[in-house]
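So, here's a batch of structures to check.
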Structure I
Amino acid sequence: MKEHPLANQKMSTVPFAEYCTRVEQVLKSDYGIVVVTRDIPDPLTGDLDGLEIHIDYSVTPEQRLFLLAHLFGHTVQWNVDPGTFEFGRQYKPPVAQELFPAILAYEQEAARYGLFLLHRAGITTADEWFSKYTACDQAYLLDFYRTGDKHDFQSFWPETVAPLGPKLVPSFTPRRRTFRMDGVVI
């Protein structure tokens, strides 16, 4: 089942749909990355192949904005450091605790590239939301890797979180790999 909107997150004034449009324009014009809306098989809500980002048609505008930025971050990683493609493949729970720091570093770097994308699209008022969504996503992912269970996504939403800082996206040429239906985007 797809995740529900984070209605209790108190960001109702964020124009998520407008921001999605702006981000998609930057993805295409500045990076040559195409966004495709389609049915993504459960439990995933998004996928990528290094050249395209695919988003499930049933996600909310809020989820879509997060996925666009997050999957862009992984797209950058895959194209700048091909070794991250293999690293980003999904682990089967339970995952050894000693892998968690590397997983979090990988996810954190993708988030920082995603925040850079938001800023490049002129979106500078959603940093707190994006930082919280990222922390929630990472906590959810690690819980899944520990337990193998998919608990309520919203239950991982933090009250406070250290703000992310954007990471400058290096120059890269998008290259198609394979879609990661086995990826870490759960």
Structure II
Amino acid sequence: MPPRLQEQYEKELLPQLEKDLGRSNRHALPRLQKIVVSMGVGSAITDKKNLDQSVDALKQITGQKPAITRATKSVAGFKLREGMAIGCKVTLRGARMYEFLDRLISLALPRVRDFRGISPKAFDGRGNYSLGLTEQLVFPEINPDKFTHVQGMNITLVTSTDSNDEARQLLTGFGMPFTKPAGEDSN
């Protein structure tokens, strides 16, 4: 059984994008290619246990084993040496990607304290969207009693288009809760 958002993309979103963008070739339409979820664990320099907790949390959130990221340079001011483990990341594709996006939009983002929507301006100029969460506890899979070290994460949604407007239209179709620009009615 394909994920709910994948079915929505194929049955509803693709025909709508075809009509809106005036393209009949489905391969020329924007699509979600991958989602990269990463955690930078600066406290791993002094306490290796924090990195292990973050790896475990990311594994529970994404359902995939994270890759450990290592420092590329030594920085004396941070007591950091080249090759030290300082974070972890996961690249999601296919069904896991759609499942994660669905949980992010419908479960995690609404649980963020004082959530009023995400910025529609966080695109990189190449059609990719990045957002940051200050704590991993907004995901329902995480047991707050087990994970005492609160850790934030970066989430990057990589699309197949080079246009920010097309990517915004795609993510809006998935149900991404963008805030309305000032001056636009909330009707």
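No lab work stands behind these numbers, since they all come straight from the coordinates. A quick note: this is a predicted structure, and the numbers were derived from the prediction, not measured. Cβ atoms are built from the backbone, for glycine too; each structure is taken alone.
What the table below lists for this structure:
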item: Which of I, II yields -15000 [helix-only ellipticity at 222 nm (-39500 (n - 2.57) for each DSSP H run of 4 or more, over all residues; to 500), calculated]; result: I
item: Entry that produces 0.90 once FRET efficiency 1/(1 + (r/R0)^6) of positions 30 and 94 (r between Cβ atoms, R0 = 25 Å, to 0.05) is calculated, selected from I, II; result: II
item: Structure with the greatest value (metric Kirkwood radius over Cα pairs in Å, set I, II); result: II
item: Which of I, II leads on mean count of other Cβ atoms within 10 Å over residues 134-141, largest value; result: I
item: For 25.5 (mean count of other Cβ atoms within 10 Å over residues 70-77, calculated) the corresponding structure among I, II; result: I
item: Computed 3.0 for distance in nm of label points 7 Å out along Cα→Cβ at positions 22 and 118 - originating structure among I, II; result: II
item: Highest-scoring label, criterion being FRET efficiency 1/(1 + (r/R0)^6) of positions 86 and 126 (r between Cβ atoms, R0 = 35 Å, to 0.05), among I, II; result: II
